[in-house]
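The data blocks that follow each hold one structure.
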Structure P
Amino acid sequence: MLAVVELHLGAQQSEKLAEDLIQFCRQRLAHYKCPRRVDFTVSLPRQDSGKIYKRLLREQYRQPGS
């Protein structure tokens, strides 16, 4: 499972931050709901209303041929 995280302005992506986020999830969620990998992005695709375009986000990370 993959988590895509939009960083705040001025925040820096790092392996430490990714591990901290995964650890945070492990303490609060069931093991099968926790991400195994974290990808950082400057901005997520959003609709005019501000909702995230989940379909577009999934298509960005979908493996070719699946």
Structure Q
Amino acid sequence: MSVQELEQAVESLQPGELAQFAEWFARHHADKWDEQIADDARVGKLADLTDRANRDFDAGNVRRL
């Protein structure tokens, strides 16, 4: 199925179906993002960022959110 076909299918949804799809897609997108972050962390792509965060924390360069 092409993106254009998907767009047409989504446009044809009834309001309740669209809301249901939107909720599913938001969860799906968030899950994929989480998987990508986990994969990046596993292969070391985030090592520089975590090292910097740890140095900032150790130096007291943090604040409560």
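Any read-out appearing in this document is the output of simple, stated calculations on the displayed coordinates, not a laboratory observation. Just so we're clear, the structure is a prediction, and the values are computed from it rather than from any experiment. Cβ atoms are built from the backbone, for glycine too; each structure is taken alone.
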> When helix-only ellipticity at 222 nm (-39500 (n - 2.57) for each DSSP H run of 4 or more, over all residues; to 500) is calculated, the result is -10000; to which of the structures P, Q does this value belong?
Replying inline: P
> Which structure, out of P, Q, was FRET efficiency 1/(1 + (r/R0)^6) of positions 3 and 43 (r between Cβ atoms, R0 = 25 Å, to 0.05) derived from, given a value of 0.30?
Replying inline: Q
> For FRET efficiency 1/(1 + (r/R0)^6) of positions 19 and 51 (r between Cβ atoms, R0 = 25 Å, to 0.05), which of P, Q scores largest?
Replying inline: P
> When distance in nm of label points 7 Å out along Cα→Cβ at positions 11 and 35 is calculated for each of the structures P, Q, which structure yields the highest value?
Replying inline: Q
>> With Rg/Rh (Cα atoms, Kirkwood Rh) as the yardstick, tell me which of P, Q scores highest.
In response: Q
